[in-house]
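Derivation of every value follows stated rules applied to the coordinates shown; laboratory data play no part. Since the structure is predicted, the reported quantities are computational estimates derived from the model, not experimental observations. Cβ atoms are built from the backbone, for glycine too; each structure is taken alone.
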Structure P
Amino acid sequence: MTQKFGTKSKVGLALESCGVGVNIIGNEALVSKTVNDKLIKKIVTSPSIHIVNKNYPSVFVNLSKKFRLEEGYPKSIYYGNNTNDIVSIAKHLLERKKQENGMYSIHGSAVSKEGKAIFLFGWKDTGKSSTAINLVKNKGFKFVSDGQATINNNARIVGKIKLLEELSPYIKEHYKISENIKELKQDDQKERPKIIAFVYPQITNRNVTIRWGKSKKSIFHMYELLSIEIRGIYNCYINGFRRPLSSLDTISLSVKRVALARKFAETIPIIQIKGNMHFICNEIEKLFN
């Protein structure tokens, strides 16, 4: 799917997600290798590869032993030889393009039932993936997306990460799930379930459910969920180190996110559930009653 530019050594492709994309243009060997980078499927929701599009932002890649990055929008210039770097930079530009079109990448896991979704968010190791697995195995839910999803202004999940293709050793050992994960029921990847609740699960010894309601705390958490990618808060591995990328935010996009965070806080329950796994899953199941 590459498009050649004048010489055999320079090609281009567009990495698309949810109807928008970012061009990756430059060294033929490096650009072609980027298409097959496994990182794409792990961090880009519903990815596809097409020819370049003049309406997309671009990453220009140059094969080099010395790393250098000139960050910018709509153009970034990369000097190096690491395809993970290129994917991370392209994803960052892609988020700006998504937000310009009313879509947002948010971090967490999602499960669904009867066309309705629960989005599980929170800090690392609080129990998001464990809760999702338990809901699928024991409560009749289906996996929607793992680690990240793209949502629109109406809280519908329009982009997904294909689920758990590479299970962590802890998940495989603790839940006795086979490598091919056929026993875990997944939703139709063409479905666009609507989020009916944002749930922050925390595995603790104390069982308690807290509804944050239309509070400033709810608005803050929603704004953070909608903002992490574009503000460069989400760390990527660039040049072998975890580091934030420069913010691609604008005042107008920030204002829109504030309004959307308020809308979600006023119309969608935002709930913190602390307790053992049995209690957390039972409380989430009640949201469908």
Structure Q
Amino acid sequence: MITRSPGKFLDALLALPEPSGKVLPRGVFMVMPRAFEVDPESARDNVYMDTEVSVDADRARAQGEALAAAVEAAGVEVVRFPGHPDTPDDVFPNNVFATAPGRFIVGRMFHPTRRLEAERDDIREYFTQQQGRRLVDLSVRECVAELTGAMVIDRARGVGFCGMSNRVDEAGLDAMHDAFGLQLTFAFDLQPDEYHTNVVMSVLANRACVIHAGGLVDPLAADAIAQAYPGRTLMLDEAEKNAFAGNCIALTDTDLFMSSTGADALRPASRAALESWGFTLHSVELDEIEKAGGSLRCMIAEIF
């Protein structure tokens, strides 16, 4: 079921069976920065980007490797793919590639320059040939579907939260709902200056949520999402959201990863709430990569 009604979403959520257990990624994959640049085309609809700043590619590479090492230190396997000089903005693979049990999903990007990333044979072959997953290729369809950039997923309940922007259209919404095998998807409009859902919210280990309500057009939509995680919803303020605090990810039941920019912007009450819910916050310096308008969550694609 896909709905845009907050009331129907909550009614349908109550009707879902209780999760049979925790659903956490068995690993992640990353595309490591190589000839890293800020893509002027992507900057047209991404207010978090600044094409006038200089980018230090060596520093970006070091920050990408530091993130991979921090994830591995938490006991999570990291599969690394090299960046490609033809796609210097390819450090955000979670918009382009995703997995679900037995499936490898390729998205359909809005910007033509980023569609080149979806054509990479090495990433496709790793998941389809080496892991034997069925390919679900949305890149060849007439749609826009930027996967877990646009769709934040509670994997345990099979529930998707899709913020509508130019990075996902109605056909893409339907295609992602089916590709991920979701039971329920709640779709809502993002504010005109927000491009991805995963910048304004994140579901943490299927048991908590962080969200900037102001990033959604309808306050009732944000309230409905908060009701889905009663007592465990952190309402981010605008400063926290702008610092990418919402672009975070819990890779285990307790290990929460966020960029240093986001972690430094957290109010004491926000940090205390996350800790009270049993999360250990790991922060990694990613300010060089954040010049491209994305942060830590965008760099990590989960393997289920």
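Among the shown structures P, Q, from which was the value 26, 22, 19 of semi-axes √(5λ) of the Cα gyration tensor in Å calculated? All intermediate terms of the calculation are to be shown ahead of the outcome.
Details: P: 35, 21, 16; Q: 26, 22, 19.
Of the options listed, only Q reproduces it.
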Problem set entry | Test item: relative contact order in percent (Cα under 8 Å, 6 or more apart) calculated as 16, pick one of P, Q | P
Exercise. So FRET efficiency 1/(1 + (r/R0)^6) of positions 68 and 276 (r between Cβ atoms, R0 = 25 Å, to 0.05), computed for just one structure, reads 0.00; which one of P, Q is that?
Worked result: P
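For FRET efficiency 1/(1 + (r/R0)^6) of positions 20 and 116 (r between Cβ atoms, R0 = 35 Å, to 0.05), find whichever of P, Q sits highest and give me its label.
Details: P: 0.85; Q: 0.35.
Greatest value across P, Q: structure P.
Who wins on mean count of other Cβ atoms within 10 Å over residues 148-155 among P, Q, i.e. which is largest?
Values: P: 20.0; Q: 25.8.
Of structures P, Q, the maximum of mean count of other Cβ atoms within 10 Å over residues 148-155 occurs in Q.
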Exercise. From which structure (P, Q) was mean count of other Cβ atoms within 10 Å over residues 84-91 calculated, if the value obtained is 19.4?
Worked result: Q
